[in-house]
Structures are given as C-alpha cells and as structure tokens.
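Read the figures in this text as sums done on the coordinates, not as results from a lab. Owing to the predicted nature of the structure, the values given are computational and were not obtained by experimental measurement. Cβ atoms are built from the backbone, for glycine too; each structure is taken alone.
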Structure I
Amino acid sequence: MSAAIELDNVTKRFGDRLVLDRMTLKVEPGSIFALLGDNGTGKSTSMKLLTGQIQADIGSVRLLGRDAWRDAVPLRHEVGYVPEKPKFYDWMTVAELGRFVGGFHREGFESRFTEAAGRLGLDVSRKLADLSKGGYARAGLALAMAVDPKVLLLDEPTSGLDLSTRREFLSGMVDLAAEGRTVLITSHQIAEVERVASYVGLIAGGKLVLSLPMEELKSRIVRVIVQGVHEAEAVNGLGRVLQADRYGDIWRAIVHLPDPDAIERVAAIRSSGAVKAERLSLEEIYGSVLSSHAAAFAEAGSADAIYAAGGADR
C-alpha cells in the first residue's frame with residue numbers, strides 16, 4: 001500500500017454545480033494531513049467520498065488500498081470519522097450511544113468508547129439532548145476513536161470545543177500518527193493545526209492547489225523584505241509574487257519559490273541587511289495562496305502548483 005488515502009483525478013457534481021474538479025490527493029501512512037480551504041471549496045465533499053456516503057462521478061477514491069465506495073462497509077471497522085455536524089438520537093444517554101453504535105462494530109468498541117468519553121470529560125449518564133455543543137462534538141470524537149482506527153477522518157472536529165480541549169485533542173493526533181495511524185483533518189483552527197500537522201493541502205475551487213510537507217511548504221512560500229527601493233520592478237525575479245505592499249522605501253512581498261541567487265544579487269547591490277527573507281505562519285501562507293492568487297495557482301497546472309504529499313522534488 002503506497003498511500004493510506006488517495007483521491008485520483010476525482011470530479012464530483014451536484015446538479016449543475018461542480019464541487020470537485022479533477023481533485024488529486026495522496027496521504028502517506030502515519031501522517032497528519034491538514035486539508036485547508038474556505039467554506040464551499042470541497043473539503044466536506046472529499047470526506048463524504050472517502051467514507052462511502054457518495055460516489056465520485058469520475059476518478060477513483062481509495063482508503064487503505066481499497067475502493068472507498070465498493071468497500072465502504074468493511075472499511076467502517078478500520079476508519080474513524082467525525083462529520084462537521086454529527087447527529088445522534090438525542091433521547092439516548094452517552095453510554096447508550098456507545099452501546100447502540102457498538103452493535104454495528106466489532107468486540108471491544110463499547111469499552112473503547114467509554115474510555116474515550118472519559119478522557120474527553122463526558123459524563124456517560126447524561127442525555128445527548130442535554131449536552132453543550134462542545135459535549136456533542138466530544139461524543140462524536142469518542143465514537144471515532146472507539147473504532148481503534150487505522151485512518152481517522154476529521155471534518156472540523158474541534159468546532160465548539162474550548163481551547164484546552166482542542167489542544168489536548170490535536171496533541172493526541174500526534175500520538176496516533178506515531179503509532180502508524182493516518183489522520184486527515186479539516187479545520188478553521190489553522191494556528192492549532194499548524195502545531196501538529198506534518199503535511200498541508202490547500203484547496204480552492206474544488207482543486208488541490210498545493211500539497212506539501214509542512215516544513216517544505218514554509219521554505220517554498222516566504223516573505224521577502226527589500227529596503228531602499230521605490231518600484232516593485234526593482235526586485236523582479238525573486239520568485240512568484242503572491243502579495244506585495246510598500247511602506248516608503250521598504251517593499252514587502254510574499255513569494256512562492258523564492259530564488260536564493262536572485263535574493264543574493266539584490267542584496268549585493270544594496271546596503272548590508274537591506275534584503276531578507278522571513279518564514280511565514282501557516283495562517284499567513286493560507287491567506288496569501290487562497291486569496292485572489294488561488295485562481296492563478298489552479299490554472300498553472302500540476303507542473304507548477306501541485307506537489308505530491310511526499311515532498312518529491314519537481
């Protein structure tokens with residue numbers, strides 16, 4: 001098995017609306033892959049394809065080397081899934097929820113659910129209808145963990161959780177990956193995802209526009225600051241400029257694939273320290289790529305924009 005999760009050239013429409021457009025994604029075993037994008041870009045649709053809730057119009061969707069649609073039922077014993085808005089029978093208690101869902105799973109599910117619920121601070125005697133939004137989300141997380149999953153699919157799993165619980169949960173994902181499990185997560189908590197993700201995919205318009213290991217992504221998209229220039233043209237050639245602004249004689253740009261030689265050439269003709277490159281946070285990278293420049297990335301095609309989630313050189 002070369003990939004734990006794979007979407008290959010997947011297209012999905014709902015009526016006349018194109019949701020995924022030749023989407024290609026590969027997630028290696030034992031990694032934590034953060035799939036980031038604005039609302040309506042296809043993240044939740046990708047999750048539904050992977051969990052066998054819907055079928056791709058074109059292309060293949062595979063989990064653990066098996067077809068996600070054809071083998072959806074057996075895969076549910078190996079894949080944990082938390083939807084963005086879980087819905088349960090609210091008249092049940094938390095314990096009854098675990099017992100009910102456990103009837104569809106293998107032996108040991110209910111005990112693992114009870115253990116996970118305890119770790120997440122859930123009172124198993126409480127009715128689901130009486131839980132807060134965060135408590136409801138914790139119940140969904142406990143169900144996903146009770147599968148003892150090889151792959152964990154998390155669609156906005158920390159929505160409604162308090163800060164400490166979010167961080168504790170995400171830190172737990174690192175332990176799962178260390179055990180060889182694979183985690184695919186979508187989240188709006190970009191700063192917190194940055195702390196745990198080993199790979200990042202940025203999706204726009206139903207296409208994966210970038211997919212890289214976290215550290216490689218941060219080396220490929222940086223902020224370049226040049227002092228002593230009045231026109232942007234003076235520093236052309238430093239790389240593909242995603243965003244730029246100027247304050248007096250200081251020109252700042254977020255640059256994709258910065259050219260170290262070009263930066264050195266500019267630095268050589270200016271005063272010492274007048275040119276420098278800075279690393280960006282994941283949130284800054286996310287904002288720059290998925291702004292008005294996202295369309296340009298998507299149009300560039302795989303040669304310039306899409307990288308396999310293994311960090312292979314172009």
Structure II
Amino acid sequence: MNEELFISGRNIHNIDPHLEIWEFPIALYLFLGGLAAGILLFASIAVLLDKEEKLPTTTIWAPIIAPIAIVIGLVALVFDLSHKMFVWQLYLAIRIESPMSWGAWVLLIVTPLSFLWVFSDLRKIFPKLDWKFPVLYKLEAFIREHKKFLAMVLIPLCLILGIYTGILLSAFNARPLWNNAILGPLFLTSGLSTAAAAIILLAKSDYEKHLFSKIDVGLIIIEIGLIIHMVMGYYAGGEAQIDAIQILINGDYSTMFFVFLVGLGLLFPLLLEVLELWGLKLSVIIPAILVLIGGLVFRILMVDAGQLTRILY
C-alpha cells in the first residue's frame with residue numbers, strides 16, 4: 001500500500017476558519033501612530049511657515065501628545081506580540097518590501113525626534129524650569145536654532161508613518177477586506193483628522209480653533225470620499241472582495257460601520273463643525289471628541305472585520 005502525505009492550511013488554531021490574532025492592542029497602536037504622525041506633521045508645517053506665535057497649541061502644546069502616544073502604542077504592540085523578547089530582531093535588517101520593516105525603522109527615528117521637539121519647548125511650557133546641567137541648555141538652544149531643519153525631516157517621516165498604518169493591513173493579500181490600496185491614504189487622512197481634533201480640544205485661541213475646524217472639515221470630506229471609493233472598489237472586484245465588503249454593509253459589523261463610524265464619527269461632527277463655521281454658537285468640543293472616537297472605531301472595525309474575511313479556492 002502506498003502512503004501519501006497531504007499538507008493542508010486548514011484547521012490551524014487562530015487562523016482557520018478565520019484569523020484571530022490581532023486584537024484591540026493593534027487597533028490602538030494604529031490609532032495612536034496616526035494621531036502622533038498628524039500632530040507632528042501639523043506642528044512641522046506651522047514652524048516652516050513661521051506660525052509659532054499664532055499657533056502655540058499646534059507647535060508647543062499638542063506635540064506633547066506625540067511621544068506619549070507613540071510610547072503607549074509601542075507598548076500595546078509589544079504586549080500583543082507572541083514572542084516579545086525577539087522584537088529587537090526587526091532592527092537586524094531593512095526589508096524594503098516589508099511594511100512592518102518600514103514602520104519599525106520610521107518609528108525608531110520619529111520617537112526620539114518627537115521627544116527632542118517637546119524638549120525644545122519645555123521651558124515655554126514650564127517657565128520656572130531650570131536645567132541642572134549646562135549641556136541641556138546647549139542642547140535646547142541647538143534644537144531651537146535648527147527647529148526648521150527638524151521640521152523638514154519630520155514631514156516626510158510623518159507622512160510615511162501615517163500611510164504605513166494603513167499599508168500594514170493592505171499588504172495582507174489573503175485578507176480581501178485589507179487588501180486595498182486605498183487604506184494607506186485613508187488611514188493617513190483619518191490620522192490627520194484626529195490630530196486636528198486633538199488640537200481643537202487643546203487650543204485656547206478662537207483663531208486656532210477656527211482654523212483647525214476648517215482643516216478638519218476638509219479632511220472629513222476627503223475621508224468620506226475615500227471610504228466611498230473603497231466600498232465601490234470592493235464591489236468592482238472579484239467574488240472575494242464582494243463577499244468581504246458585505247461584513248461592513250449588511251453583516252456583523254454593519255451597525256458599527258454605519259452608526260458609529262460614518263454617522264457619529266464622520267457625518268455628525270462634519271455637520272456640527274460646518275454649522276459652527278457658519279456662525280452658530282456651538283461647542284467645538286463635541287465634534288472633536290466624536291472625531292477622535294470615530295478614528296479609533298475605524299481602526300477597531302478594520303482590524304477585527306478584516307480578520308473574518310478570507311479567500312477560498
């Protein structure tokens with residue numbers, strides 16, 4: 001009797017019938033990474049345009065969030081890893097074709113730069129702060145003198161970081177809900193929108209709140225357009241893509257998609273911000289909070305729903 005060995009990918013724990021590996025820590029990591037990238041991008045642009053005095057929240061106060069968000073996000077990422085002690089191996093090589101390698105190296109650069117940005121303004125935040133070591137005054141003066149150069153370095157890095165949070169998912173060909181080129185620009189736009197919302201919440205001047213309300217309105221409109229384009233792209237695809245989008249349109253995640261993301265996370269804050277810009281006395285706090293919640297919901301939705309979709313042959 002001849003024996004034959006069959007190797008199958010079916011019935012593998014955590015993978016079949018659907019992937020169950022990435023949970024909330026990954027969604028939190030993607031949200032915080034996009035938020036930090038957006039905040040540092042806005043701060044860098046403001047510095048290059050010499051708007052530090054007119055936009056103090058954008059350039060001084062909001063960037064405090066960036067390093068904190070990155071560190072919390074990285075902790076969440078490491079917490080989710082199965083082999084935490086081997087995370088350092090990501091930095092033994094650079095793989096151009098790997099989004100995860102891009103993200104690891106960009107974060108390695110952006111994290112210390114975000115701390116340096118905050119450090120350069122600490123004595124503006126705390127006027128009574130007195131450095132005990134003269135070298136810290138020299139470092140502060142050096143960063144302040146080269147702040148525009150730091151901003152020029154951060155702009156492309158933040159764009160890469162913001163897009164990477166979406167490309168990280170879209171690189172998975174076997175998950176049709178993730179395998180969409182629009183996710184990179186969509187995650188970047190969403191990250192910028194959450195950053196604008198954070199600045200609105202922290203801003204004290206009406207000028208800064210009004211400016212970033214305008215910016216956020218534009219970003220939300222772009223985000224809605226990208227989501228529509230994404231959905232239409234799935235319906236124009238093959239059977240796997242059409243089946244994948246059903247989980248958002250009329251499946252288990254349709255309520256989360258239409259009510260919490262599209263409705264409360266995009267359309268309602270868009271309406272409130274437009275009405276506020278038209279002169280109605282409305283609080284900007286509510287739409288800003290809704291945008292931040294919507295940004296987190298979007299990432300939870302894509303991470304969880306994407307793992308339920310698959311290509312069957």
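Here are the numbers for this structure:
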{"item": "Origin of the derived value 0.90 (FRET efficiency 1/(1 + (r/R0)^6) of positions 125 and 165 (r between Cβ atoms, R0 = 30 Å, to 0.05); candidates I, II)", "result": "I"}
{"item": "Among I, II, which structure scores highest (criterion: relative contact order in percent (Cα under 8 Å, 6 or more apart))", "result": "II"}
{"item": "Structure responsible for 0.05, with FRET efficiency 1/(1 + (r/R0)^6) of positions 53 and 173 (r between Cβ atoms, R0 = 30 Å, to 0.05) calculated and labels I, II on offer", "result": "II"}
{"item": "If helix-only ellipticity at 222 nm (-39500 (n - 2.57) for each DSSP H run of 4 or more, over all residues; to 500) is computed and equals -21000, the structure in I, II", "result": "II"}
